[in-house]
Structure 1
Amino acid sequence: MCKRILIVDDSSIMRKMIRKTLEPGGHKIVGEAQSGQEAIRMYQSLKPDLVTMDVTMRGMDGLTAAKEILQHDDEAQILFLSNFNVEAYSKNAAHLGAIGYVNKNKSGEILNLINNI
C-alpha cells in the first residue's frame, strides 16, 4: 500500500537517498524537512502517513521533534533512521512510541519495515 511520507534529515544527500529508496517501492514523498522544528510544522500541515526521522540534527534533534509530534497526534507513525548505534537509540525510540529504528544505509530493511506497517 502506498504511504504518504515526510522525510526528515539535515543532510540533503541522505534525504535524496531515502527518497530513492522509498519512491520505487510505490510510496509518495509529500515533503522533506531539514530540522526538527520544520518537521513539526510540516507534519501538522501535511498529515503524512509516516515520518522518517533522523536522530541527530542541528537545533532540535529527531527524538525531541518526534516527542512533540506524538503529543499532538498519538497515532503518528515515526521511523527513526540513523547511522549511530542502534542499541543506544532504539530504546529511546521505542519509549517514545516509534515504529522502529533502522540504520540509514540498510535500504532493504527500511522498505520492508514500511511495507509491513
Structure 2
Amino acid sequence: MRIFIRWGILALAVWAATALIPGIKVHGGAWSYLWVALLFSVINTVLGSLIKILTLPAVILSAGLFLWVINAAMLELTAHWSKSLTITSFWSALFASAIISVITSVGQKITLRTRNN
C-alpha cells in the first residue's frame, strides 16, 4: 500500500513541476502523470542509483547538489523514453527536478508522521 502512496506523491510532484515550470509538459490526463511517475521511479531506481554511486565524489564535493543534476538527467531520460513527457531544455529539467525532490521529500515525511501516530 505504501508504494502506491509514494507513486501518487511522485505523480503529484510531476504535476506540480509541469504547472510551475514552463519547459516541461505531460501530454494527457491523470493516467499520463501516473505513467510518467512510474517510469521515472523505475529509471531513477535502477540507473539513477548506479550513477549516484559512480559520481559519489562529485555529490560529496557539491554538498549533495549534484544529485539534482542526476535527477534532472533521469527526468530527461524519462522524457526520451516516454511520449507522454516533453522537456524543452536541461534547465527546465533541473528546476523540475528540484520541485519534484522537495515535494516527494515533504510527502514522505508526512506519510511517515501519519504512519507513526
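Just so it is clear, none of the values below were taken in a lab; they were calculated from the coordinates. On a predicted model such as this, the values are computed, not experimentally measured, just so you know. Cβ atoms are built from the backbone, for glycine too; each structure is taken alone.
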With helix-only ellipticity at 222 nm (-39500 (n - 2.57) for each DSSP H run of 4 or more, over all residues; to 500) coming out at -13500, pick the structure among 1, 2 it was computed from. 1
If you rank structures 1, 2 by relative contact order in percent (Cα under 8 Å, 6 or more apart), which sits at the top with the largest value? 2
Once distance in nm of label points 7 Å out along Cα→Cβ at positions 30 and 54 is calculated for all of 1, 2, which comes out largest? 2
When Cα extents along the principal axes in Å is calculated, the result is 37, 36, 24; to which of the structures 1, 2 does this value belong? 2
